[in-house]
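*Asks:* Following this line, the structures themselves.
Where a number appears in this text, it was derived from the coordinates with a stated rule and is not lab data. Remember, predicted model here, so these are calculated numbers, not experimental data. Cβ atoms are built from the backbone, for glycine too; each structure is taken alone.
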Structure 1
Amino acid sequence: MADKQMSLADLRPASGARKDTKRRGRGNGSGHGTFSGHGTKGSQARSGTKRRVWFEGGQMPLQRRLPNRGFVHEKKVAWQIVNLGDINERTTGDRVDAEALKAAGLIRDAGGPVKVLADGELTRPVVIVAGKFSRAAREKIAVASGKAEEPARA
């Protein structure tokens with residue numbers, strides 16, 4: 001006896017998984033007559049209404065209930081950080097300024113402020129021109145017989 005093979009046409013949803021749609025506006029005998037499931041009065045009982053996704057029925061909306069946190073300082077200085085080890089490895093010459101750091105790919109903006117930190121070792125004497133130096137960076141530059149220069153501020 002050969003077993004019948006199942007096909008996609010034989011698939012049916014489980015009983016109770018699918019509900020019939022409510023047929024509104026078909027008279028009182030349908031069970032959905034008179035107001036057609038819309039209630040009596042109010043904007044949702046009228047035709048042509050839409051409820052915005054964020055609308056909460058007149059309650060204070062969530063985006064207005066939450067506190068505003070923090071602010072962005074307009075005059076904050078965004079320092080570009082460079083480590084001594086990167087200067088030692090990726091630059092050449094005895095003078096390193098913002099243009100040399102940009103050429104080496106260590107900073108993005110040659111016109112922006114640069115701060116040198118002491119991470120890594122400096123093995124050659126070099127004059128470094130930057131806006132700020134950490135105390136440890138100044139010491140390491142001095143140990144390597146170099147010089148830390150800050151440009152004159154306008």
Structure 2
Amino acid sequence: MLTQRSRGFTLIEVMVTVAIIAILGAVALPSYNAYVQRSRVPPAFDGLSSYAVRMEQRYQDTGCYAGTCSPVNSVCGAALPTGIDNFAISCTLSNNAQGYTATATGSGSMSGYTYTINNTGARATTAHPKGTNGTCWTSRGTTCDS
């Protein structure tokens with residue numbers, strides 16, 4: 001007499017498989033989200049770096065960072081970069097237009113992130129969800145990016 005063998009998975013086997021997938025997802029998803037956040041930061045670094053170069057060119061051409069040097073006004077001389085996803089770049093002058101600080105401020109999903117560069121080339125992370133760093137730009141928090 002032949003016995004018929006049933007095919008398929010038991011409920012326990014399916015539940016164990018679902019539990020394993022859920023655990024892997026719970027571990028992987030936060031890492032992935034952090035990676036996606038970090039990937040949105042480099043355009044701000046690029047925008048600030050290129051702006052600093054344009055401001056130095058402006059200084060070499062005119063002797064000040066302002067739009068017009070005489071009389072000194074409060075408008076930065078180089079055009080601010082636009083079209084940088086998730087960040088807006090602004091500039092403030094200091095020391096009678098002999099200094100400036102350019103700031104990239106995060107918006108939308110990147111709110112809470114702020115980076116600066118000044119006329120001496122000093123870079124700083126002034127706002128980051130994991131902490132600030134006054135000596136470099138960082139996408140990870142307090143550790144400097146290389």
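*Asks:* Looking just at FRET efficiency 1/(1 + (r/R0)^6) of positions 12 and 36 (r between Cβ atoms, R0 = 35 Å, to 0.05), which of the labels 1, 2 belongs to the structure with the highest value? Before the final figure, lay out each step's value.
*Replies:* Details: 1: 0.70; 2: 0.45.
Largest one: structure 1.
*Asks:* When FRET efficiency 1/(1 + (r/R0)^6) of positions 52 and 84 (r between Cβ atoms, R0 = 41 Å, to 0.05) is calculated, the result is 0.15; to which of the structures 1, 2 does this value belong?
*Replies:* That value comes from structure 1.
*Asks:* One of 1, 2 was used to compute helix-only ellipticity at 222 nm (-39500 (n - 2.57) for each DSSP H run of 4 or more, over all residues; to 500), and the result was -12000. Which label is that? Let's see the in-between values first.
*Replies:* On the way: 1: -4000; 2: -12000.
Going through each structure in turn, the value belongs to 2.
*Asks:* Still on this structure, please answer the following. Among the shown structures 1, 2, from which was the value 12.0 of mean count of other Cβ atoms within 10 Å over residues 68-75 calculated?
*Replies:* Numbers: 1: 5.2; 2: 12.0.
The structure behind it is 2.
*Asks:* On to the next question. For the read-out distance in nm of label points 7 Å out along Cα→Cβ at positions 44 and 108, a value of 1.4 was computed from one structure; give its label from 1, 2. Walk me through the intermediate numbers first.
*Replies:* On the way: 1: 4.8; 2: 1.4.
This value belongs to structure 2.
*Asks:* Taking distance in nm of label points 7 Å out along Cα→Cβ at positions 4 and 116 from the coordinates of each of 1, 2, which one would give 7.8?
*Replies:* Only one of 1, 2 returns 7.8 for distance in nm of label points 7 Å out along Cα→Cβ at positions 4 and 116, namely 2.
*Asks:* Oh, and also: Suppose you compute volume of the Cα convex hull per residue in Å³ for every structure in 1, 2: which one lands on 403?
*Replies:* Values: 1: 403; 2: 149.
Of the options listed, only 1 reproduces it.
*Asks:* One of 1, 2 was used to calculate distance in nm of label points 7 Å out along Cα→Cβ at positions 76 and 92, giving 1.2; which? Numbers along the way, then the final one.
*Replies:* Working: 1: 3.9; 2: 1.2.
Source structure: 2.
*Asks:* Still on this structure, please answer the following. Suppose you compute volume of the Cα convex hull per residue in Å³, for residues 60-131 alone for every structure in 1, 2: which one lands on 129? Let's see the in-between values first.
*Replies:* Details: 1: 129; 2: 89.
Considering all the candidates, the number was obtained from 1.
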